[in-house]
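The data blocks that follow each hold one structure.
Please treat every number below as a calculation from the coordinates, not as lab data. Note that the structure is predicted; figures quoted are calculated from it, not measured. Cβ atoms are built from the backbone, for glycine too; each structure is taken alone.
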Structure I
Amino acid sequence: MSKKYRIRPLAICVFRHQNRILVSENYDSYKKEHFFRPLGGRIEFGESSTDTICRELMEEIQAEVDPQSLRYLGVVENIFQYNGKPGHEIVLIYDGAFKESKWYHQALIREMEGDGTEIRAVWKNIQEFGKGKSILYPTGLLELLA
């Protein structure tokens, strides 16, 4: 099996503040669809999922996560198409908190990943997601948060 068709293990974290969650803004040019997703990323071999969240948030937006705050919420299997290509992920989902309160007061957080990809993270009210509203991925996350 080629590497591009492997299942990816991910860990993401839902940061909450005043009925809002922190999500990255994304766009699928194939579907012409804007969507949102909590921050996090691929679990490296030998790395715990909680360590992944701390590492990814530092890499993505230079924010420190309080590791003691991380609380496991559940897992979703995400089988999808993105930019016309198939994807398959097993996503471990956590609730957590930042070490510094300043992150809860920034309406827009913009950073660049190591590969040059821009990260745009925003606080969105949880009520903005659902059928006929803004799209939140991975599929099943909104139900897990309800």
Structure II
Amino acid sequence: MRRLRKFWGLPRAERMLLVKSWLLLGAIGLGLSVLPFGVMRRLLEKGARERALRPPVDDATSKKVVWAVTAASRYVPRGGTCLTRALAVRHLLARRGTWTNLRIGVMKEGKDASLGAHAWVEHEGRILIGDLDDLSRYTPMPPLLEKDER
């Protein structure tokens, strides 16, 4: 009940951003479970391209988008993965005119040498979402979605 009160106490724009983030995270989580990554990527890019003629957002707006995706991810099954959150932030920012880089890094973990992976989003040399204390342990793959890919 307290969370609901807190939600309704937010400005309308922030409530809408939280709802959009929640819906997008759910759709991405479901999409990634039934579609190949390439298909999901194209769907998200197509949706972003349609509205990407806006001027780029400022730092405050980028931080609001990251906040909304992070907060909403706590209430979405499969929305809590780093890949789902990174794709959601990238999509929401692209729809607002700011194109970012989606990065995925891999590392060997454990004694069985299984691979671990982590996704994050970068913009102008800064990590917007997905920063970890031990991110340097991950070997980044070439960017999958670059900011100039429109």
Structure III
Amino acid sequence: MDDWRFGRGLLGPLKPLLGAWVSPPHAEGSPTPACSRALKPFGKGWVELDARWEMGPRGVYREIALLGAMGDGVLGFYSFTNDGKRSEGRLADGSDVHPKAVAFEARMPAGLARMIYWPLADGVGFNFAVESRTKSGWNRFLRQEYGLAPSPDR
């Protein structure tokens, strides 16, 4: 995909993710709800992620994260969710999924988790997955495909 080009500097790997994106639910009654993700610059040296999971009668599950330089200068994130949880993670290797993958690892109460973004094979957008580390490798428990969100101006 031609649009999947990294920019310069520490935030360069996030360039292809900037914008407003949407992933529909996989099927009626699917355990994977519709989700929107908006990534935009936040001041100098940060990117803001606003993710909204449409959970039907249970309401909206929301995550706000800031991505930028961690204390040691490595690209990472600080994440906060509306159920009171928070996490932080760092840029990691996702080349086992795709050569241009952007991956982050975070130490969670249940163990090591990984979030991975990689380009769609046939268009503008990206795949997103969440995995947990097991003794035998990575266990994927969520995968979504994101396309551009409809513009509110249309």
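Computing helix-only ellipticity at 222 nm (-39500 (n - 2.57) for each DSSP H run of 4 or more, over all residues; to 500) across structures I, II, III gives 0 for structure III.
Starting from the value 1.8: which structure in I, II, III was distance in nm of label points 7 Å out along Cα→Cβ at positions 68 and 84 calculated from? Of the options listed, only II reproduces it.
When mean projected area of the Cα convex hull in nm² is calculated, the result is 9.0; to which of the structures I, II, III does this value belong? Matching structure: I. In terms of relative contact order in percent (Cα under 8 Å, 6 or more apart), the structure with the greatest value among I, II, III is I. Structures I, II, III were shown, and distance in nm of label points 7 Å out along Cα→Cβ at positions 20 and 108 at 1.3 was computed from I.
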